[in-house]
Structure P
Amino acid sequence: MKRQPPGAPGDEIEVYIRTYTSLLRSSGEVPVRAFEEAHEFSDASLHSGAREARPDVAAFAYAAARLPAQIAFARIVVMGQSHEQFAAAGFDVRGEDWKRVTTRGRRRPLRWDGVGSLAAFVTSKSDIDDLVPILTAYQIEWNKMHALLGGDDLGRAMAAAPADAPLAPDAAALAGPLDLTPDQLSTLLAALGAEWPAALREIARRPSDLVVRLLNAGFIEYQRAAMRWWSGIEPAYLRSTRPRRAPVYFVSSNTHSLVNVVGGYALAHRQEILDFAQRRNPEGLAEPLERAIATGDEHEAANIAYYLLRAFLHDDDGHVQERLATVQRFDSESGISSIESPGRIDVGAQLVRLSSLREDRLDPRARVPGMALLAESDAVIVNIDYPLGMAAYHHLSRVAQGVGELRGVYVMGKGATLNGRVGDVMIATNVYDEHSKNTYLFRNCFTASDLQPFLRRGTVLDHQKALTVRGTFQQNRAYLGAFYADGYTVLEMEAGPYLSAIYEVVSPDRHPNDEISHLSSRTPFDVGILHYASDTPYSRRQSLLSKSLSYFGVEATYACTNAILRRILQQEVARLSAR
């Protein structure tokens, strides 16, 4: 059935996407400045100040958080899918000169040669839709700041100063030349990271003129990447089960929340975490944790302990690996196996054997009646660190091919809400996918009543309509308004690709394009999709995921996690009871 597209969001976004897609077909280097005009006139909500002379610090901070600090010194960014691809193109990313580098806001494998070349591994076309606009926004704002510093005595002095010279008598003196408020200057310095003096000096010295090169980006290469990823998980999956290929409950979330709820390390070591909080008081959470424990508020105490666990484990740099190994040993007693970067793809995975769960360690909110029956279960939870965009399609497709019976697909991710507040949880039953242009109608196994008991601050909004976007820069005000007028209230990046993969699991054909697909009656297993709101872009200008939700987002995260785990345990107990 052909569908009518919701609203009429305009052509600017499509022109931008076609511009960089067509230019990147070249086998050579493409200058980022070739994308700038289309980027500026797309009027992206994340970069509404692109055409202004004044720096758009929010857009620059968003881009900088998703690029490594070394980007300030880069000349070329090369995108490829495998070590072999890079080597064939003359980039020996396995060599001693190439070092692993990371970003604060993206889990993307990156290598830096120490001179001027940055290699970025891409696992789907969504990585390109994400990375190219980020680089373009970064360069546009860099060059604005370069022009402003070049017209000021302080900026010219910075450009002429030796590399080891002090930046300025007072960093606050930069606010004037850059036309920034003190708060904006603080945002800029935080975006540049610990090496901000060197980065700002580099901005003063030269304009940015990055080039990008895309190696072979064929669909088959993305499938090969997913195959390598699964090959890193499959041995542990087969070892973890009694039958050769066990039934699986697939979860796409993150690498910490499900393990915290199942393994129980944070709850078992709560006193040590409290001692750490009283000593360090990260984010001022010592007093709330003390109060929650003193008043017997187990809900709040658990959420705070989960949130502080990472900082607790990394408190002593000399013993981090030892502590992490201790946690993994503890988790293994509850049937948890963790695989980091399987197949050298930066999408971690965890396997949880339901027969090995220890009820005494399980978060009390996740416990269900009849758990003793789980000792007879042969099922495994496969939890993956949610991939970006179309990588979700490739990863779920590969999992479905590699496991036994698929008993459920559950997705927890961040999203933007057009009608709610940050910290709310949205439950959609209608998803429009910008990749396939399909509208998917499905039965979401979750309703508001499954989440509300675990939320005190946020609201659960079910029966919503979600829009799967191609990238965070691929929306503008008109685009959002058109979809909002058609009732779409959730913006996210993975539901559509996951539903396309589910379509192919239950149908004899490839997923269609530009159609309405009714999955409700065709799916013989659970489908549950939850998004917690990290942004409200329509009600006020704010950068999507531009800053960490910090502790504010913990309640929604663990509400979703507990709801998903309870659903899995209820399904498996019911199955075993019927047997």
Structure Q
Amino acid sequence: MATRREHSPGDGESGGVARQLRRFLRSAVDAYRYMRMSVERYVALVLLPGLAFPVIVWVGLILTGPELFVTVPLGLLSLVPPIVAAMYPKIAADRRRREVREQFHLLLTHITVLSTTNIDRVEIFRTLARAEEYGTLAEEMGRVTALVDTWNQSLDDACRRRSKRVSSELLSDFLERLAYTVGAGQALDDFLIDEQESIIQEFVIRYEAALSKLDVMKELYLSMMLSTTFILVFATVLPLLLGTPPTLLMGGVIAMFGVVQLGFLVLIHTTAPSDPVWLETGDEHSPASEVWPAVIAGAVLAVVATVAVAAVGLGYTPLAPDVLPLPVYLAIPTTPMLIPGLAMRREEQQVTDRDREFPAFIRALGSVESVKQTSTANVLESLRQKDFGSLTDNVDNLYKRLRTRIDVKGSWELFAAETGSYLIHKFGDMYVVGRRMGGEPRQLGAIISANINEVLRVREQRQQATRTFIGVIYGITGAALFSAFIGLEIAEQMLSIADGLGGQNSDLVGSLFSTASYNIELMTVLLLFVVLLNAVLSSLMIRVIDRGHFVSALTHFVFLTWTGAIVATGTQTVAGGLLA
């Protein structure tokens, strides 16, 4: 009778790790197929020089024979160039896949809108190839048209050929299905309209998966920051016990603290969905341009507050230098930056409100324009009387510009710039192009509004994730700084004990504590630098998650600085009284 082999949990885990490693190596090797230069050329120009670099370094180290603490770091650093050279094709392929994934739902909506017009289907691909904002997707559309125009291939053959050469499975599957459908004789618009729901659902699934990864990142961030806080507390006390230079130890821990937060900032930027709220044009008509006076005012007041605080702290005023706790001196100069931060948050909220109103507007515009069979300007004459919330004034301005009959495209571009919305810019442009090329208005409005509604739905989930992450950041800020300043108060009490045991017991004190180089004031300043560093990087994390404007991050920067200052002051007051 056959016996069944039992597997321990470790076998399954090791097998899973081995499978993941094999999958990673296969994807790294497969990425060489998608490079823009030949594999032979890349190996000759990049990979071989990268492999030669550590050999040269190690030969030099052997010949010169430096100390071990120099040899080991240099030897390890010499391995970086060959690793980067070997992995760069995979990094580039992953970046292109990410760009495709982030822009694909917009491209599909755009190509669907164009397919409902009267233009030739190859011209659709030419139009998309000229849309530089699609990045990698625009390049692929250009390669499809190049195969048709230069090599006289049919559209289905060109799509099938490119489907085998793209690194993104999402785009490869789409091109393969498109090639089969076009080759079978089905109308392009029918195929794309059928694809709308499945592609949008896939976009939603991927968006929600990215938000789920952010939840995991939040837990990992919490764990890492608690560990770093533990080390930070020890860095305030250990120099008294071990005789280690306190500034050197604290400086190293602060550097580690910054590296951890900076690393999470990069990871969050990579993980969070790339779905910007603002239209970054630099146009003077953008709502963001109205905030620049507030930015200037906030910066000037911050400089004035810094000078005033420095004058009080250095004793150049009638006020006593210790009239306020030292942490409060740090927070006061940052307070004026609330002016631009709150102003930008207000404008950003209005942009979000306009995004919510746009689906109803574009759907109503398409329906009325289809019924009346007249120009967009004539339709807007009646629609501008309706209430579209924050979008009402923008609709009225669009009507006035269209009535001049000078530049329809320019009028819509100014409309998008005035709203400040990336979504309105993209989808409004699709509607204008579709109408200019003969598309049916009601169908265009329905397609565009349905897609925007799905984007807005997942954006609400992103806002929920952002609010959760904000709570984690403020909580860990309070806990970390409370622990750090408790450690500092303990160190101060140890110094007091050492001073009290001086004189005849100096030998005993010297054997217990190393107080010679410990400076409480300097350590306090270093911990306040941690407060400032945490406020900067944490506020940037919040902005990266919600993809808002970075000026609005100043609000969280100020609040986090004040949180740290209040926690530090309260800890010093309460703990100092209890330990005294």
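Derivation of every value follows stated rules applied to the coordinates shown; laboratory data play no part. The model shown is predicted, which means the values in this text are computed figures rather than measured ones. Cβ atoms are built from the backbone, for glycine too; each structure is taken alone.
Odds and ends about this structure:
- Given 0.05 for FRET efficiency 1/(1 + (r/R0)^6) of positions 321 and 369 (r between Cβ atoms, R0 = 41 Å, to 0.05), calculated: source structure among P, Q: Q
- For 19.1, 55 (Rg and Dmax of the Cα atoms in Å, for residues 297-480 alone, calculated) the corresponding structure among P, Q: P
- Answer label among P, Q for the case where helix-only ellipticity at 222 nm (-39500 (n - 2.57) for each DSSP H run of 4 or more, over all residues; to 500), calculated from the coordinates, equals -27000: Q
- For 0.96 (Rg/Rh (Cα atoms, Kirkwood Rh), calculated) the corresponding structure among P, Q: P
- With FRET efficiency 1/(1 + (r/R0)^6) of positions 49 and 81 (r between Cβ atoms, R0 = 25 Å, to 0.05) derived as 0.15, matching label from P, Q: P
- Structures P, Q, by distance in nm of label points 7 Å out along Cα→Cβ at positions 105 and 137: label with the highest value: Q
- Each of structures P, Q was scored by FRET efficiency 1/(1 + (r/R0)^6) of positions 121 and 529 (r between Cβ atoms, R0 = 41 Å, to 0.05); the highest score is held by P.
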